[in-house]
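Any read-out appearing in this document is the output of simple, stated calculations on the displayed coordinates, not a laboratory observation. From a predicted model like this one, the values you see are computed outputs, not experimental measurements. Cβ atoms are built from the backbone, for glycine too; each structure is taken alone.
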Structure I
């Protein structure tokens with residue numbers, strides 16, 4: 001479910017690391033490029049600060065993303081796609097990402113991108129659910 005701010009969050013049964021490991025493996029199995037994995041908690045520790053486990057995975061497929069950028073190049077601000085795995089104060093692990101339909105509204109993408117948006121929305125939801133389960 002998407003909230004007003006366009007974020008979708010699902011609970012994960014795994015640690016932050018394992019959740020992203022599972023997501024990364026699924027992406028690679030589907031031939032989707034993984035561009036970066038950023039461990040924000042490690043970054044915080046490098047400057048003497050603490051942060052609960054928090055890591056970001058960026059990934060994408062030009063065949064899927066390019067039609068959105070062709071419709072409006074500002075979509076490139078939100079592509080490649082990103083998923084954040086993080087631990088809340090109660091110790092629960094979450095997988096959070098931006099709703100692709102929300103991105104389409106944000107960048108005023110037209111009806112000609114509805115198929116691409118729907119495919120990305122479903123694909124991302126499936127990948128996230130599989131990683132979190």
Structure II
């Protein structure tokens with residue numbers, strides 16, 4: 001299963017560069033990223049191809065990984081979901097109807113969806129049925 005690394009950075013110029021350079025210099029590819037700034041801090045979710053390598057690189061750069069979460073990464077999204085109104089809503093409704101809660105979601109490279117849910121097995125079934 002894929003890993004999402006959750007971390008917090010100061011909301012100031014250069015922090016995103018520090019993150020990207022640390023991972024790039026270690027040969028860890030960023031496959032997906034979601035970052036939001038609020039109150040002087042930026043919270044970051046980063047999907048990487050090698051979590052152990054990425055964690056080592058980040059910690060070597062003085063960036064603490066607060067949490068590592070197993071996430072479900074979809075195959076490339078169907079054409080009718082990409083850049084079309086309603087695709088995410090249909091998927092979220094199907095998961096809600098299956099009593100699955102979405103903790104976080106973001107889009108990764110290759111038009112893939114990254115999801116952390118209350119039931120990844122059920123989520124995989126629902127997504128497979130929809131695609």
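Odds and ends about this structure:
- Each of structures I, II was scored by relative contact order in percent (Cα under 8 Å, 6 or more apart); the highest score is held by I.
- Taking distance in nm of label points 7 Å out along Cα→Cβ at positions 10 and 26 as the criterion, the top-ranked structure out of I, II is II, with the highest value.
- Label whose coordinates, when mean count of other Cβ atoms within 10 Å over residues 42-49 is calculated, return 20.1 (choices I, II): II
- Source structure (of I, II) for FRET efficiency 1/(1 + (r/R0)^6) of positions 18 and 82 (r between Cβ atoms, R0 = 25 Å, to 0.05), computed value 0.20: II
- Computed -13000 for helix-only ellipticity at 222 nm (-39500 (n - 2.57) for each DSSP H run of 4 or more, over all residues; to 500) - originating structure among I, II: I
- Each of I, II could give Cα extents along the principal axes in Å, but the derived value 46, 29, 27 comes from I.
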